[in-house]
Structure I
Amino acid sequence: AGFPGPWSYEPEGLGWLRGFGGGLLTTCGLEHALFMAEDSVAQYNYPAFQTKEFGLHGRVSYLPARLTGYGERWDGDACTLWASGEVVQAAVFGEQFVLRRRIEAKLGESRLFVHDEVENIGNAPTPHMYLYHVNVGFPVLDDGAELLVPATNPQPRGGHSAEGYTRFHGPRAGYTEEVTEHAVKAEAGGTVPVAVVNRARGIGAYEVFDRAQLPHHFIWRMLGQGTYVVGIEPSTNATAGRLDAKAKGKLIVLEPGETRRYDLELGALAGAAEIDAFAARVAGCG
C-alpha cells in the first residue's frame, strides 16, 4: 500500500483498504471505526451537512503526525526511550479531535508501550470510536500457530463457524476472511493479555490492553495466499457497529474539552519458557 497520506484517503465504503498496509499496529478512528454507516451530524449546526456516510475504520491512519518530543529517562541503571507526537483530525463544520501518542520502550526488553489520549478540541459534542488493529503475520503466523486469549462465548460474524478459530493453518487459495467476536476475561488489574504463538519456532507476538478502556475484542483471520495475517483487535465498540451502539446508548460522545485515554502494550515472546509463562498468564484471567 505504500505510505498513505490524507490526499489518498477514500472515505467512501471500503476505500480505507487502499491504504491499509498492515504493519504491527494500525489505529482506527477517531470519529468512526468498524464497518460503514450513515449517521446524523446535526450537532455541527450546518444546514448543508445533516448526515454523513462513514467509511470503513475512519480517517486517522491516513493523517500525518507531528513529532512533539523524544528522549530518555533513567531510573538508576534502567533506561526508557520515549517519543511523543500528535495527529489532528479536524474540519470546519465537522469533528475536531487531537490524538496525542507517547511510545516508550525500556532498553533490554522486547516490548513497547503505547499511551494515547484523544481530546475533543472542538465546540460540539462529538461521537468517538477507537480500535487497535494489531496485525500478526509470518513467521509467527504459520501452520500450527495458535491464539492465546482469555475468551468466552465466541461469536462468528459471518457465515463461518467459530470452531477452531484459535488454531491457524498455512495460506490457502480462495480463502474468505473470518471475524470472530468474543468476551474476554481480565487479570486482577483489569488488563487482558492476548498472543499469537508459534511453538514450533519458539516465537510469539502479544498485546495487553485495558478492558475498561476497550471492552470489545475481535479476531480477524485472513489466511489467504498473498494476504496472510491475523488481527487481534481491541475496540471501544462491538462489531455490530456505530448505529447499533447508538441505539443501545453505548456510542461514546466526547464533550468539548473531554479526553479519553487508551493504553496498549505490544511485545515479542522468545522461547518455550516465555510462551508457557504467557499462556499461564492468560489461563489465570478470571
Structure II
Amino acid sequence: MKIGIIANKRYSKQISPFFTKFLEWLRANKVDFCVEAEFADVAKYPFGISLLEILDVADFLIILGGDGTILRAARLMKDRQIPMLGIRFGRLGFLAELSGQTYEKELKQILDGQYSIDERMMLEARINDSDDPLFALNDAALTRAQSSKLITMEVYINQIYMNTFRSDGMIIATPTGSTAYSLSCGGPIVTPDMNAFIISPICPHMLSNRPTVVSGDSEIVLRFKELSDKCMMSMDGQEDIPLNAGHVITIRRAPQKVKLVRAVNSDFFSVVRNKLKWTT
C-alpha cells in the first residue's frame, strides 16, 4: 500500500518540525510513501511529486493540516475514490481525524487495518448548465462580492418554485457542511450518512425565511431576480467564481463520494460534542 502525503503550506511552522519525525516513524513502520512537492519544497524534502501524480499512484492519503486541506484534496480528486485520513494542525478539525500530538497509536492501528470508511456525499454546481461542473464537499455559498445591498434570489426544487429570498446570500450545504458555514446561519446539524441538502439563507430580510432540508436527490436551481451588483459563488470557501444577473445556478448531488478514514472508536457525535463544547 502506497501512502500519499499532502500538507498545507499555511501550517508549515507547525508541520515542519513534526514532518521529519513523521517520515522517520513511517520508515520505521515500513510504510511506502510519497510527498506532495508543494510542501516538500517548504520542508526541504528533496523527493516531492505533484499532487496529480500522488492522486494517480496513492492507495491512501494522509492529509497534514486542517479541514481546509481535506476540502481541497476532495475537490481535486474528482472521480478518484482514494481514502483520506487527516492529521490536524488547524483549529476545529471536524474532518481531520487525528491530532499531530497524539497520532502514533491510532495511526498504527489504522495502518494495520483497524479502521472504518466514512463515505460523504459531495455537491456539484453548474453555472448556466456549463459542461465544466464545480464540486464541493461542504457547501456552495452565494454571497455579495462587495456591496451592502441585498440579493433577491428565486429558489426552485425539482422545477417547483420554493420561495424568493431577499438576503445577503444563500448556502447550499451537504450533511458534511452542516457543521460549517450553514451552522453559523442557524442551519441544523445533519448526520453525515444522510442523503440531503441544507438550504440556508444568509441574514434573510424576513425572519420567517428559515433553513430548509431537502432530499439529496433534489435538483436545486437558484435564479437572481434582482442583482444590481456583482456577487460570487464560493465552493468550500476556497474557490470563488464571480456571478452576474444572467447566471442560473443548478446544484445536484455529485456522482462521486469522498472516503474519510475513521479510527475504530470514532463516532460523529463524540466529534460534535468535543468541537462544539456541548456539556454532558
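A short reminder: the numbers here are calculations on the coordinates, not readings from a lab. From a predicted model like this one, the values you see are computed outputs, not experimental measurements. Cβ atoms are built from the backbone, for glycine too; each structure is taken alone.
Structural remarks
- Percent of Cα pairs over 34 Å apart derived as 25 - corresponding label from I, II: II
- Ranking I, II by Cα Rg over 2.2 N^0.38 Å, for residues 112-191 alone, the structure that comes out highest: I
- Entry that produces -2000 once helix-only ellipticity at 222 nm (-39500 (n - 2.57) for each DSSP H run of 4 or more, over all residues; to 500) is calculated, selected from I, II: I
- Parent structure of the calculated result 13.6, given that mean count of other Cβ atoms within 10 Å over residues 48-55 is the read-out and I, II the choices: I
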